[in-house]
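The following blocks contain the structures, represented as structure tokens.
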Structure P
């Protein structure tokens, strides 16, 4: 049990520190003479860069699953190089061709006056995928070698450097351009990447040449694992814009959007800490099933308890004191947190079952559950917008609370079918050429 806790807590802590980095940058840009311009240009460019970076997030999971010997590591590295090369080409086209201007103007709805600063910010972010690729590849090795403390070290150093850069730019009065925020972000990312590569390379040298039970010699063998996870992430991209659009059609859109923005940030803090449950399953479930189940149970109790506590009078110092919420907005946020606590209760179990699917190398179940969940959510949003617009922000909370149980049910039923089938070829012995 202690081994699992020491493995997991650094990963959860790293996720929480990652959220802090965006607070740091927004604090710098808010001191601009025109904070609406600097923050908006930075936020839009960063949101697109995160969207394009989705394939890199899956690389870390793929690496942690398969990079257990040198031959398999080389296969994952080749996949990483292919994906990162494609992402850099796409981002370069966005940053330095008319395609970027068209994308920001007609897809993201950026005003004419903000086009140039937004594209300028994106040009700074355009090559971040090289560093997210290396970070994801070597963090996968760090995870499967159970050295996750280095992830916290990397993130802590990143935050410290970003704090120092922020202090310098504020002192020098260099807060007028959204590109300043992008440079702070990229430098912090490079620092985290350096730590991951430094430790990951040392661990890679200790990997065996090949493992009899699982050696992946070709990139194609990784695709049945990688692609469904990628499609799952792409499907989820549809959900947040749809929720925002639905809230804008509610009875009081200003209240609805503001309440949801506050509540979802609080809920995400909890979700990010629980977002690596699947790694516990991959690394420990076969040998320590009871301990893994106990950790997941504790997380599924603690997560909704935190949100329920914040939504109660006990959360007054946070909601009213720190966040400055009052009146209808405060009441709306508290009600929303009640609904979001349902998702917080089930999310660790959804990720637990997803981890079992990854352990089996069968990730189509994850894709199917996400598609069903998002499909139901979109249908409910459309229905509630026209039948109950007076729900305002609660519209999003109700949809989330109804979709989470269905997602868990679908992935659990699919897993039961998978467990009755033989393992896929990629999990069987593959003799290196």
Structure Q
């Protein structure tokens, strides 16, 4: 299969063709997460609490899989672009082997810590028991999930976005269909409760992996997993981790930020904590299309960088930035015009709606400028410059927003936390553009 179209096809239609399947995949994945939670909530409130308590560890395991996958994606694209197919095969092979190892280690570690972890947040024995049951089953599939995501990033690196979209959607649909059957029982299938929800998740991940394995085994692939490429290569493995570890941290930092902000807002009223949670639900849908475009850009910019197509690298960055800014401008208009109805989707409490209306109208002031940070961070990951990308994420999620939120909430009350968001985005955009220009140098001009 020839992937030279990544450096010959006109940039705009190329970027759209790579980004659109990602956007669709992410929308379906978000829908699956909502449906999955709705089914679990129907068991009882304790089951939903257990699921929520397991989520941080489950999210971290996913961050390891996706973040390291970004490292695989970047190196495969870079080496393919440079015409070094043997090195690309080696990167894919080592990446897959290490992903499987990560899955085994995560299964062992996460299963071991969960009873103690859950007991730190609740004294309800039923919730702890449910959480242990759910997490034990889910983490047994960690290796399956790691391998599936490694395949996803390998196929994306060579432009096979429709395949990864099909595989992800198939896994999500499988999960959604199995949820009611395994949770509540149907015919000969017994009701398994929260264990059924976990099993449905694992089977959905396995279905995705099976699709990748079948496609890899039965079709021509530009990248090959080779046993002979498994010989130790500290340089290659170092590059995988140099990109993957910062990407993992990038994905984990928002959870740290939410925990910190919840601590500040809880001192004023529980309603502010609820509003913050609602904002992040809404933000997920708003940033989905922008992040889908960045995902489509990442292998393209890496491939063209490796092929020394410097003008195309610059054009891809600029086009992604422009498209992201347009999407975020639309989000700003929606939040300004319909802030109360948006909050009302999640709460009927007049106090919460009033607080949320104010929050959305303030936070959205930073939406457009945030496109600089998200585009620069994604571009740097695609170019294999993970440490530089991490600098941007640290600015957005730790260095600027945490001290600003702490300071402004003491000056302006809880509203100060909302102002910290847009101020952070402005400051982070300045840093992001400077970091990108310094890291990429004249290629970005």
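What follows is calculated from the coordinates using simple rules that are stated; it is not laboratory data. Computed from a predicted model, the values in this text were never measured in an experiment. Cβ atoms are built from the backbone, for glycine too; each structure is taken alone.
Have a look at P, Q and say which one yields -29000 for helix-only ellipticity at 222 nm (-39500 (n - 2.57) for each DSSP H run of 4 or more, over all residues; to 500), as calculated. All intermediate terms of the calculation are to be shown ahead of the outcome.
Numbers: P: -26500; Q: -29000.
Going through each structure in turn, the value belongs to Q.
Can you tell which of P, Q yields 4.1 when distance in nm of label points 7 Å out along Cα→Cβ at positions 28 and 68 is derived from it? Walk me through the numbers on the way to the answer.
Numbers: P: 4.1; Q: 2.6.
This figure was derived from P.
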